[in-house]
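We did not get these values from a lab; they are worked out from the coordinates using the rules stated. This is a predicted model, so every value here is computed, not measured. Cβ atoms are built from the backbone, for glycine too; each structure is taken alone.
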Structure 1
Amino acid sequence: MIRVHTMQGSDENLARQNPFSLMEWQVCQRSENGTASLMVQGQLGSQHDQTRTYHARLCLESSGAPASEHLDHVQITVDSQGDWKLLLERVPAGGPYRFELNGPGFFSCLHHLCVGDIWVIAGQSNAGGYSGGFIEDPPEIGVHQLAADHRWSLAAHPLGDGWGHSPLLQFGKLLKNALGVPIGLVPLGAGGSGLAEWNPCEGEAPLYRRMISTIKSTGGPVKGMIWYQGCTDAGNPQTASTYAERFRAFVDRLRCDLGQPDLPVVMTQLNRIRGPADKQSDWNWSTVREQQVLCARTIPHTAIVPAHDLGLSDAIHTSAESNLVLASRYAQAALGLTRPGREVCRPAEIQYARLNRTRDVLTITFSHVPIGLVAVSEEICDFIVEDGGCEVNYTIPERYLYFTNQVVLHLARPVSEKTVIRFCYGRNPESSLRRYRDMIPPLACMEMPVSTADQA
């Protein structure tokens, strides 16, 4: 509870906050013109004097200078019950700001108020932050978080309901430094949750209801959503194979309920999992990854980043060190979706695979590779070549593939037209290829039919 400290030494409650009133550490979403309108209200208590004049100001926390000239000395009106309300208009993006309320005999203030961008983080445990290990990733003023109880605070590990390290604090700091505005994080990931718990088109969806309630408590729109989920749906072939259809229904409903038809969404292509595997579980995990790529291709204002190459701190959670890598990928994708004039950051992916005339050399061409590809290990084992259900061995003579977007596989024998390739397939795939420009791996591909030279 925020308190008023009077010069007489008695305390009165300053504000009975509603969802659209300010609270300390709050980040308010800026509009397209770079400003926000902020509502602050409260009660001075029974001892107030209506004959007194009360003033408010919004100033920089760092220096005390006014946030803007028109916000420097604003008179407020107090009713007979001691209630007051003030709309601060055209507050410029930035902060932290301090809101001051003063009059004869008392002074009170709210600290660390910001105007910037708000990002919602939803999905499973890797969205919440369950990573073990140690990494330097300190809090930073100007990157704040809103918890599920609708209270704002300085963002620090663990975020939300997590108990370990999360990639999202670093994501917030990278965005703040790139954009020059504060970032608000709304971490809502729930460990072990399936897509059905987020998708109101499949039932009650309690996590969706919690998300909508929390977003509305920010008092306005949000900038976008980070989505990291799919492990639970990979446990069942039915939920795996219908993931794209169900995720699209979830996004459509979310955008409708928020009144933001172009809400940017950054997806994570499913990571890896250690432990015993079988054909069905490999198929399930690869199917979810393929469905997620389909989402990014078909849902407007959606980007995807890969995670299958990242290190783990246990059987399934991304390590703290790899979280910083993932944070950078999120930031690139978010900036591409939201920054005017910036190109959307698209990961490389297989465009086509073509056999030579003797059908013993297979050339795989990747899209979105401006400079070239490189391998980070001595052997490139990312590909599986299958002919009639049987794996075919291959060699790759060139490990360094600068200035080309192609990988050439020399097959152990000629293959048929029914041959398919898989890339980074299964629960725990090999991953050694990287795009040279940013060292991001291509997206995993479940199955790509090959073409022949005659079909070119």
Structure 2
Amino acid sequence: MRVLIGGEDELAVSLAEVLMQDHDVTVLAPSSMRGSSLDRLDVEVRWGSCSSSTALQSANVDQAEFFIACTPADERNLVAAAAAKRLGAKQAICFLRRHEVQANEREAERLALSLGIDQVILPAERLAREILRIVMVPGALDVVAFEGGRVRLVRKEIPEGSHLTTGTLREIGVPQGVVLVTCRRDEELFIPKGDTRFRPGDQVTAMGDQKGINKFMTRFLGDRQRRDLRRATVVGGGVVGLTVAKGLESAGWTVKVVESNERRANEIAQQLKSMVLHGDGTDLELLAEEHIGEDPVLIAVTSRDEVNLLVSLLAKQEGVPRIITRADRMTNERLFEKVGIDVVRSAQGAAIHSVLRKISRSRDEPIAELEHGDLKVLRLPVREDFPPTPLAQMRAPVFAIVGAVSRGGNVLIPQGDTVIEAGDTLLTICTAEDEEEARNFFSNFSGASAD
């Protein structure tokens, strides 16, 4: 698939780096980016402004299946995406990064529709929604929804004393409607089997329907969200912080917001019921005075990675049990986790995942990436001449496991005796390096036993 990206900063580079693995990517960038990290990528680069019709035509925009406008200027992105669509791009995606044009995604979508643009992406709102999904599941390290929310994937560390550590997986069993798809133990990643014995500290990933996931979390991981634990401090009152605070308020949480800019603090105080503090989130005296160390959750979402990291480390030192941190540079996500931050998410990463999902709906592409791209979630259609076959007979020779089956508008969470039928769609988790072999296995499986 041919993808044309119009951008002029690190977001364009990161997007190109992800997409070039599976697509023919061209980047249209200003000459000021000559000698930048674009040079190390296996992509074609054309120099010029993405809002210029002449530059778009010279980059063969009419041959692009997707045009993505992701400069830092919202107006320029709108002009570029509308022009690209008019000049023949099959689909146009527009990033609105600064909230200069519209206040929320719904308003932005209406504006884009009027301009003929296929999709708008507000990275800050996407990041806020991602953080809220994780916060709402106690102790979760990752939460992703599929199939319109009917299937959820949750990753969590197994605590001391968990029932999961009392025997083998076969002996313990898990609730109906749940499949344990992966386990990470230190640096090792594996698919749990019947004889697997879990240990405290293992990070286990479960996929299932809402009822099954809830039962699994409460019965095996001790997660009953007590009302007195629904307290959080949000450091940073920008778009992300305000959206997160509003979402937590709506869910009945008690929230404190810390914002260093006095004018901004006064603005958001008018929009929230929560306490808004004007101050520096790295001020130890402020943290102590406001008893921030006593809150079960701290969410650091300022616009500066170094501030978020320092706030998070101070909160960890103060004994805050759960910390969620924003890192706008995707390269900082792994770094922050290595120094002990529980959950790290970036607006850049949330936006790129949105692009991947959009492209996956038009082609047979991964619908999600997990653990910084180490794992992929695939939606694999079962061919029409496929003979009914128990899933237990479809054991792939690579790291791949079916976590859910979509059939005739319904979703099944499979067990070993679940029979896979022609026309089904398999939600399959595999490692990035095994993606091609996993696709080939499930596409070419003949119905005979894989043993």
Comparing mean count of other Cβ atoms within 10 Å over residues 112-119 across structures 1, 2, which is largest? 1
Quick check on the output: -6000 is helix-only ellipticity at 222 nm (-39500 (n - 2.57) for each DSSP H run of 4 or more, over all residues; to 500), derived from one of 1, 2. Which one produced it? 1
Mean count of other Cβ atoms within 10 Å over residues 80-87 computed as 13.8: which structure among 1, 2? 1
Given 45 for percent of Cα pairs over 24 Å apart, for residues 32-191 alone, calculated: source structure among 1, 2: 1
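Upon calculation of Rg/Rh (Cα atoms, Kirkwood Rh) from the atomic coordinates, which of the structures 1, 2 produces 0.98?
Source structure: 2.
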For the read-out mean count of other Cβ atoms within 10 Å over residues 256-263, a value of 13.5 was computed from one structure; give its label from 1, 2. 1
